[in-house]
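Rule-based calculations on the coordinates, nothing more; no lab input. Remember, it's a predicted structure, so these values are computed and weren't measured experimentally. Cβ atoms are built from the backbone, for glycine too; each structure is taken alone.
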Structure 1
Amino acid sequence: MTNAQFARFVEATGYRTLAERGLDPEKYPGMPPELLVPGSMVFFVPEQLANMADVRQWWRYVPGADWRHPTGPGSSIEGKDDHPVVHVAYEDASAYAKWAGRRLPTEAEWEFAARGGLEGAAYSWGESYDPVEGWKANSWQGPFPAKDEELDGHQGTAPVGCFEANGYGLFDMAGNVWEWTADWYAPAHSAAPATDPTGPGMMQAAAATSDRLPRRVIKGGSWLCAPNFCARYRPAARQPMDADLGASHIGFRTVTQ
């Protein structure tokens, strides 16, 4: 969904995202007070880099960051109506989908759509990601997280649809922003719609991960994915995400009921 589409939803309903409301302390006992205030996770290029395993070097919880203010107070989405909306938590994406008479895709549906008919291919466009063939998605070029060389013409999110569609006519099924799916996260998955359309239940996912709070699956990678770090702009790639947290690289799309 784009900023313009989400803005129409907000205008019609008066909806306020979780990043704008903040967390309810009663539902999150023991949560540090600074994480209860309205805000969201924002990426910053680190001034120093000591350990690639420590993502806190480039992610910060920024009070006042939300879909209208993507890097915090003072920032805006002016001129970015056609960019994907970000800083939406799972419940925000679900609320939009319900308003639109649609729903979030399952992980299996999302992956099937992302492949565009190229079953077994590494990417939604084929087997290789060779710059000589032209950039296929909005991703990070250069050593992550120190420098994005912007060789694909974009730093941060890109307008929706500015890269070629896949075989099913779908845009941005790789890169740009991660996208919420309806599924709970468990380490193993089957993406065949005929055999696993909805994924594990909440309790099954919690047992498989030992998470106190089960997480949802996000798919597709983002503008922050780089060959030297995660390269998750592939249909098979997946990642768990706290359902009650937004970030500057997570958005969503919907499917028909």
Structure 2
Amino acid sequence: MGVINVTPDSFSDGGRFLLPEAAVRQGIRLVEEGADILDIGGESSRPGSEPVGAAEELDRVAPVVERLSREVDARLSIDTCKPEVARECLGLGAAIVNDITGLENPEMARVAAEQEAGVVVMHMRGRPKTMQRDVSYDDVVGEVRTFLDERAKRARAAGIEEVIVDPGIGFGKTAAHNFELLRRLDEIASLGLPVLVGPSRKSFLGSLRSQLPPSERLEGTLAAVAIAVMHGASIVRVHDVAAVKRVVEVADAVRGA
């Protein structure tokens, strides 16, 4: 899954793809590099980010979804927690809703079911602006697994056939929690649903010896991707598709040997 941030304030590439033409070019490039899915988002979810209104979010993403639906063969995912944004983008050609709130709003499940779309349900505590204020867990993997199981059942009950779960690496977790989720990802995979993991360029990868900037977190991302695949990830959400594609091919071969 290749990331397209149609935002001015993404932590990794803020502003580079805010204009529709730039975002479309990036989407085409990521597909050429091997992306099977493009995840298009118009609202930053970095820690501390401010929310935007549905109209502004739609202004950013709708032209990109419409263009890419005609120009690439990859499936399109709309990264949003707003049902009205999801409905519009599904009508323009998106096939998946990536909801970082894990279908907290029941209307999102209804929209996805009506449009026969797949959903990604993710674990997050609070909202991006506040999610790092409460990062205490008795058992982070157990609590995340229980949450995802409950929200996946909610999606099934609404009539959604394709349900993907995401443990929410970096969303309301410490670096230690993120590493533990990767190490014990097989426990999330035991739910029997496709697991999406999004470690790409995140701050915990730069926290081991020095706080590396996002542009210098490729090697850490590749290590996290390899570990995630070996422990059951079906989808990895990344910025550096070409490099990750090569890592995934090797990890898949080892896992299947």
Structure 3
Amino acid sequence: MSLARGASRVGSVDLGTLRSFLGDALTVVDVEVRKVRHDPVELMTRAIQPILWLVIFGQVVAKSRLIPTGNLSYLDFFAPGVLAQSALFSAIFYGIAVIWERDLGVVHMYLASPASRLAIVTGKGLAGGVRALTQAVVVYVVAWASGVHLRLDPVSIAAVAAIVVIGSSAFATFSLAIACLVRSRERFMGIGQVITMPLFFASSAIYPIASMPGWLQVVATFNPLTYQVDALRTLMVQGASSVHGVGVDLLVLAVTATILIAVSARLYPRLAQ
């Protein structure tokens, strides 16, 4: 009886800790999402980039037929890459908002709250992922209007949304870690620009991995964006097949996000110094 009561207490403590952690993380998500809701101009400016990529770049390359994409048209192949790219660009510059928070004293308020650093960083990462869903809506609308053969059943759309949130959360926490290290808006912008383009071009967003030179294929194998694009393409486009397997893609993104959240949680207090 005593052992059963002890196990029950341990279980209740663990469950209470988990509830507290999730509650704190979701509170941070709510605060960050409210910022987006009250700034429609930001949503409009975010929509411009994917529209340009799909309507101009995608159409030109599709007409030139320079890139072999197997049984998919180039626009079908390219649309998931645009979604991954636009979500990446949104997430990777998320850290600059955290630097603004430091200057305004918001970081000190977070650190003074009962919420753990891990819950704060997890909430901010998830918020970056949720914010990226606006990009997904824009890409879906433009891709549908451009004739991309989308999977529009609820299961596929929900799976795409989950992949967008997980992948963007990983890149948002990566951005947060950079912000904790450099702590300067100007330096952060420079580093962000240096990071985003190699991640984008060393992935399968624009062209198949098989068409890359050997050394770039090796780089692409270690690029988390490659796995996000692969999962999005499989779940988003009719007739697309996964190169790595959606399970492997999801595992890579989840492990990457977990590692980066842990690193960012360790670094987060440095931002307030």
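-25500 is what came out when helix-only ellipticity at 222 nm (-39500 (n - 2.57) for each DSSP H run of 4 or more, over all residues; to 500) was calculated for one structure; which of 1, 2, 3 is it? Going label by label, the one that fits is 3.
Can you say which of 1, 2, 3 returns 23, 43, 23, 9, 1 when P(r) over Cα pairs in 10 Å bins from 0, in percent, for residues 35-90 alone is computed? Checking each candidate, the match is 3.
A value of 0.8 for distance in nm of label points 7 Å out along Cα→Cβ at positions 83 and 235, calculated from one of 1, 2, 3, originates in structure 3.
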